[in-house]
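Several structures are given next for inspection.
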Structure P
Amino acid sequence: MRARAELLGRLRSCFVRTQTWQHAGRYLSALVSPVSKRNGWTIAEQVGDRAPDRTQRLLNRAVWDTLGAMSQVRRFVVAGLGHAASRKRRRGLVVGALDETGQAKAGTATCGVKRQYMGCAGRVANGINTVHLSYVRERTGHAVIGARQWIPAEQVNDPVAAAKMGLPQGLEFRTKGQLAADICAEAYADGVVFDFACGDEVYGNCTGLREFFEQHGQAYVLRVAATFVLQLAAETTMTCAQAVTLLAKDTRRWEVRSAGAGSKGARWYAWMWIATASPRHHLLVRRHLRSGELAFHYCYVPEGQPVTKTRLIRAAGLRWPVEEDFEFSKDSFGLDQCQARLHTAIQRHTVLVMAALAICAVTAARLHDRTDTQAPPPNRPDQPPPADPGLIPLTVPEVKRLLAGVIQQPKPPGHDTHWRNWRRRHQARSRWFHQRARLNRDYALAR
C-alpha cells in the first residue's frame with residue numbers, strides 16, 4: 001500500500017482535476033483485482049460505477065498528461081529499485097531491455113491494427129504492436145518504464161484514417177528501431193542511466209538505433225542475424241556465421257559460462273568472444289549446449305568503460321526479464337485485454353498497467369530478503385529433498401494478490417494467507433526439483 005500511495009502521489013501533478021486523478025487510482029485498483037478480464041465494463045463494475053462512462057472518459061477525453069505520467073512511473077521504478085538494491089548492497093548491472101509485444105485485434109478500426117507477425121500468437125495475425133523498454137536491475141527487480149505503439153505508415157499517411165483513430169496531428173511514421181530510440185531518449189532526459197542496452201534482432205539490425213546509442217555513449221549488447229556483416233580487419237569483412245565457421249575449429253575458443261541464475265538453476269551456454277577491427281566493437285556468440293543453436297550479439301563499449309567477457313555475458317543474460325514483464329503485465333494486469341480503439345486510450349491503458357506493474361515490482365524488491373525462506377539449493381544430482389522446502393520470495397503476482405486482498409472485500413480469516421503460502425511452498429518444492437534435474441543434465445554434459 002505504501003508503494004501505491006507513493007506512486008499515486010507522484011501522478012497527482014499529471015491530472016488537471018482531482019476527480020480524474022482519483023478515478024485513475026480506482027482504475028489501478030481494478031487492474032490488480034481478481035477480475036478475469038479488464039476492459040471498460042469490468043473495470044467500471046469493479047470500481048463501483050453504474051456504467052462505464054467514467055472509465056471511458058478517463059481513457060479517451062479526460063485532460064491529463066499521459067507522457068508525463070509515464071515519466072513519473074519511470075522515475076518511481078528507478079528510485080524504488082535503486083533503493084532496494086542499496087539496502088541489499090547489490091550494485092549489479094543496470095540494463096535497459098528493449099522488446100515489443102502485441103495484442104490480437106479483430107477488424108480494421110483499431111489504431112495501429114495490421115496483419116503482421118505477432119509474437120504473442122507465434123504467427124501472422126491481425127493485431128497491434130507496442131515497443132517497450134524495461135528497467136532491469138540485476139539481482140533486484142525489473143519493470144517496464146517506457147512504451148510506444150507502432151503505427152503502420154498507411155495509417156499515418158491517410159488523414160481520414162488518422163482522424164478516425166485519434167492519431168496526434170503531425171505524427172510521423174517511425175520504425176520500431178526509431179521508437180526504441182525515442183523511448184531511450186526520454187529515459188535519458190529523466191536521468192536514467194544504463195550500464196548496457198539490450199535487444200533482439202529487430203533492434204540489433206537497426207543501424208540508426210546503434211548509431212543513436214554510440215552518440216550517447218551507451219554501451220549495448222544487441223542480438224543480430226547470422227547474416228550481419230562484420231569488419232574483422234582493415235580489409236576483411238564476413239558475416240557472423242562465416243566468422244564462427246572460421247574460428248570455431250579451435251574448440252578452445254569456446255568457454256562454458258552461466259548467463260545468470262533462473263528459477264530452475266544456472267543457465268549454462270558455451271560462449272565465444274570475437275574482436276573486430278574496432279577496439280570498441282565485439283561479437284559475442286552464444287551456443288546452446290544441447291542443440292548447438294547459435295545466437296549472435298553485437299556489442300559496443302565506449303572508451304573508459306570496462307570491457308570483459310564476463311560483463312558482456314551478464315548483460316546478454318539480462319535481456320530476458322522484459323519477457324517476464326510482458327507475462328506479468330498481460331496475465332496479472334490485463335495489458336492485452338484493453339478493448340479501446342483510439343490512440344490516446346490505448347496509450348493511457350498501457351501507462352496505467354505500467355503503474356500497476358511498477359507498484360508490485362518495487363514492493364517485491366523491497367520485501368525480497370524478508371520473505372525468502374527457501375532451503376539451500378541441491379549440490380548433488382542424487383541429493384534427497386529437504387523436509388521443508390521453505391517459501392520463495394514474494395513475486396509480482398503474489399504482491400498483486402496481496403494488494404487486491406487489501407483493497408477489495410475482505411476474505412474469510414486466514415484464507416489468503418493459506419493459499420499464498422500454499423502456492424509459494426509448492427513453487428519452492430517445484431523449483432528445488434527443477435534445480436536437481438538441471439544438475440543431472442549438467443553432470444551428464446560434463447562427462
Structure Q
Amino acid sequence: MSGFQGELTELGRATPANGNGCNVFVETYGCQMNVYDSQAIFGLLQRAGFATVQSEPEADVVLINTCSVREHAEHRVLSRVGELRRKRELAGLPQPIIGICGCMAERMGDDLQKNNHRIDLVVGVDNYDTLPGLLGELTGHVEPVQRTVTGHRSEAHYVAPPELYPVNNSHLVTIHKGCDYKCTYCIVPYTRGPQSEKHPDQILEEIRTVVAAGGSEVTLLGQNVTAYSWQQDLDFAALLELVADVPGVERIRFLTGHPRDMHRHLMDAIGRLDKVCPWLHIPIQSGSDRVLRRMKRLYTKAEYLDVVSYARKVIPGVTFSSDFIVGFPGESEIDFQDTLEVVREVKYDQIFSFKYSERPGVPAARLDDDVPVEEKKRRLAELMALQEETWNREAAALVGQMWTGVVEAEARRPAGAWRVRTANNRKFVLGGDGIVVGQNVRAKITGYRNTTFLAEIPA
C-alpha cells in the first residue's frame with residue numbers, strides 16, 4: 001500500500017487500535033469517483049482494524065456512498081435505508097449502524113438525520129478520514145461528539161489500495177477532485193467543492209503501487225481531468241507523459257474531459273503516446289448554442305465539432321462517447337434538432353442521455369422548468385432512437401475487421417465466452433480454450449448485438 005495512504009489519518013481524529021470486532025459493508029451508487037472513494041474507505045477502515053465484508057447481511061455497519069446528480073438517485077438511497085431496516089426487523093436480526101457518505105451527505109447534511117430516516121451517521125466527501133474514529137465510538141457504544149461531518153477541505157486527497165479484481169480490469173486513480181466550471185444545472189461543484197489537484201508525485205506513487213500489485217491498466221479520474229493543472233507548471237498532457245513513463249503501465253484511460261480543455265497539444269499527446277487509449281468521453285450536453293449559453297458550458301457547437309475533427313486527424317482509431325440533457329429550461333424544438341444534428345455528425349459509439357432534472361441550489365433552479373415532462377420523454381426517446389440507428393450503421397460497417405483487445409473477464413453469455421475490450425473502448429466476446437484474464441487477443445469481428453461485438457479467433 002502506498003506510503004501516502006499511511007498519512008491519511010493525520011487529516012482527522014486518531015483512529016482506534018481496532019474496529020471493535022465489527023464488520024463493515026460499503027454500498028456504492030453513482031460515478032466511478034464514488035467507486036474509487038469506496039475503495040479508499042475500505043482501506044482506511046481495514047487499517048483501523050475493521051473487517052470489510054462483501055454482503056450486507058454480514059455487516060454490523062452499512063455505509064452507503066451516494067450520488068446527488070439527479071433527484072431519483074437520492075430517492076433510491078432513502079428507499080434503500082428503509083429496505084435495510086425492514087429486512088433486519090423481519091429477520092429478527094440486530095439493526096446495523098447505517099451511515100450516508102458522499103455527495104448526498106454533503107448536500108443534505110444534518111437533514112438526513114431528521115424525518116425518521118433512521119440514519120446514524122453522515123460523512124461528506126472530504127471527511128472519510130474521520131470514519132474510523134466515529135465508527136469506533138459508535139460500535140463501542142460511545143456517543144460521538146458529532147454524527148454529521150461535512151465541509152470541503154482542499155488538502156483531503158485519498159489514496160485507495162489497489163483492487164484485487166477491478167471492474168473492466170482497469171485500476172481507478174483519482175488525480176483531482178471538485179470542479180470550478182459551475183455549469184448552471186450541475187450540483188457537483190457544491191457537493192464535491194472547488195477543483196483541487198492531487199500532487200503528481202502522489203499520483204505516480206499510487207500507480208506504481210497498482211503495478212506492484214499486478215495491475216497494468218489505469219483509468220485517471222476526476223470531475224474534469226482535462227483541467228488538471230499542478231501549480232500552473234504541469235497540465236494534463238504533461239501528466240499523461242509522466243504516467244506513460246511508469247514501468248509496467250501498458251494502458252491509460254481517463255474520465256471525464258470537458259470540451260473547453262481539449263486543447264490541441266493535449267490531443268497531440270494522446271495521439272503520440274502509445275499507452276494512452278484512443279477513446280474520448282467528451283460530454284456536449286446540447287447541440288444548441290443558445291442552450292449551451294444557458295447551461296454555461298463555455299463553448300459553442302462549432303468549437304465542439306472542431307475538437308472532434310482535430311482528434312480524428314491526430315489520434316489513430318479514436319472513438320467518442322458523450323452525455324446529453326434533453327428538456328433543459330427554454331429548450332425549443334429547434335434547439336433539440338440541433339442536438340440531433342450533432343449525433344448524426346459525430347457518430348458516437350455510445351451516449352448517455354437524460355431528461356433534465358432540477359437540483360436545488362444550482363443557478364438553473366431559478367429558471368422556469370418550462371418543457372413539459374411528456375415532451376422531455378418524447379425528446380429523450382427520439383434521441384436514443386437516432387443514436388441506435390446511427391450506431392447500427394457504424395457497427396455493421398465494422399464487421400469483418402480484425403481487432404486486438406485485452407481479456408477482461410468471463411462474459412455473461414454465451415457460456416464459456418470471454419469479454420474483451422479494445423484500446424478505443426469497443427467490447428467484443430469470443431470463445432476459446434486457454435484464454436486468461438489480462439491476455440492480449442486478436443480476433444475477427446463476426447457480428448454485433450447492441451454495443452457489444454461478436455468475434456472469433458481465426459484458425
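Coordinate-derived values only; no laboratory data. Quick caveat, the model's predicted, so the values are computed rather than measured. Cβ atoms are built from the backbone, for glycine too; each structure is taken alone.
Of the structures P, Q, report the one carrying the highest value of distance in nm of label points 7 Å out along Cα→Cβ at positions 82 and 338.
Details: P: 2.7; Q: 4.2.
That would be structure Q.
Suppose you compute FRET efficiency 1/(1 + (r/R0)^6) of positions 258 and 330 (r between Cβ atoms, R0 = 30 Å, to 0.05) for every structure in P, Q: which one lands on 0.85? Corresponding structure: Q.
Have a look at P, Q and say which one yields -10000 for helix-only ellipticity at 222 nm (-39500 (n - 2.57) for each DSSP H run of 4 or more, over all residues; to 500), as calculated. Write down the numbers at each step before the final one.
Values: P: -14000; Q: -10000.
Answer by label: Q.
A value of 10 was derived for relative contact order in percent (Cα under 8 Å, 6 or more apart); which structure in P, Q was it taken from? Source structure for this number: Q.
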